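Take a look at the structures listed below.
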Structure 1
């Protein structure tokens with residue numbers, strides 16, 4: 001049949017875990033990532049984020065700082081302490097832009113730090129660059 005119905009090779013999608021307590025931000029970022037052919041998983045606090053990271057093994061985590069139950073810095077510390085999760089790159093996506101916040105995130109080995117409001121095209125470029133550098137895309 002001339003190969004008209006051959007299965008197309010599936011390209012690998014980037015799986016991104018979005019951890020933020022703002023539902024509007026989550027839905028906006030999730031929508032934009034899905035439009036960019038990414039798969040998404042979401043969590044509304046650090047504890048839930050850790051559980052989702054362990055269950056889903058995302059390629060990258062977008063992490064807010066200020067959240068209830070467990071904040072982003074505590075989640076970062078716990079990610080780094082877990083040998084099965086510490087390899088997952090993290091981009092802080094937060095409104096906090098003080099040097100002490102950036103230094104604390106840096107101490108935990110974040111891949112990048114993006115402050116809200118942000119340009120989605122720049123965020124997507126950072127995500128793709130980090131995942132590509134790690135050989136995941």
Structure 2
């Protein structure tokens with residue numbers, strides 16, 4: 001089970017359970033994965049910012065989102081300093097987490113040949129992020 005993140009937002013397990021839905025808690029705090037193709041943001045491409053669903057930290061601009069066909073939202077880069085990377089215990093994947101709260105976002109993959117500036121795919125659970133439209137004052141960076 002994941003503990004509190006090493007960033008600025010730290011809460012007890014009970015506090016996280018109180019603010020997250022059971023599915024959000026399973027994915028964000030217990031490093032779960034939503035089923036492929038079921039997330040609300042997989043085929044969603046409006047202009048705005050994607051924030052951490054756990055703590056509200058802005059993580060991705062909509063301009064970095066692309067359709068990878070993988071069944072989860074895909075981004076080619078996060079906002080500077082907002083996403084931590086660590087090797088998964090299986091040694092094959094790299095987990096990405098919110099730098100502020102330690103919440104599990106998904107995994108990052110390199111060298112898959114997508115025509116993006118970074119040749120990376122941040123494969124993110126829709127449950128782990130919350131979209132804020134560009135015309136909302138909460139999305140200004």
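Output the label of whichever structure in 1, 2 has the greatest value of mean count of other Cβ atoms within 10 Å over residues 22-29.
Going through 1, 2 one by one, mean count of other Cβ atoms within 10 Å over residues 22-29 peaks for structure 2.
Looking just at mean count of other Cβ atoms within 10 Å over residues 54-61, which of the labels 1, 2 belongs to the structure with the highest value?
Greatest value across 1, 2: structure 2.
Kindly point out which one of 1, 2 the value 0.95 was derived from, the read-out being FRET efficiency 1/(1 + (r/R0)^6) of positions 14 and 102 (r between Cβ atoms, R0 = 25 Å, to 0.05).
This figure was derived from 2.
Which of 1, 2 yields 72 for volume of the Cα convex hull per residue in Å³, for residues 62-117 alone, as computed?
Derived from 1, not from the others.
Out of 1, 2, which has the highest value for relative contact order in percent (Cα under 8 Å, 6 or more apart)?
For this comparison of relative contact order in percent (Cα under 8 Å, 6 or more apart), the top structure is 2.
Between structures 1, 2, where is mean projected area of the Cα convex hull in nm² highest?
Structure 1 comes out on top.
Suppose you compute helix-only ellipticity at 222 nm (-39500 (n - 2.57) for each DSSP H run of 4 or more, over all residues; to 500) for every structure in 1, 2: which one lands on -12500?
Working: 1: -12500; 2: -1000.
Derived from 1, not from the others.
Values quoted throughout were computed directly from the atomic coordinates according to the rules given, and no laboratory measurement underlies them. The model shown is predicted, which means the values in this text are computed figures rather than measured ones. Cβ atoms are built from the backbone, for glycine too; each structure is taken alone.
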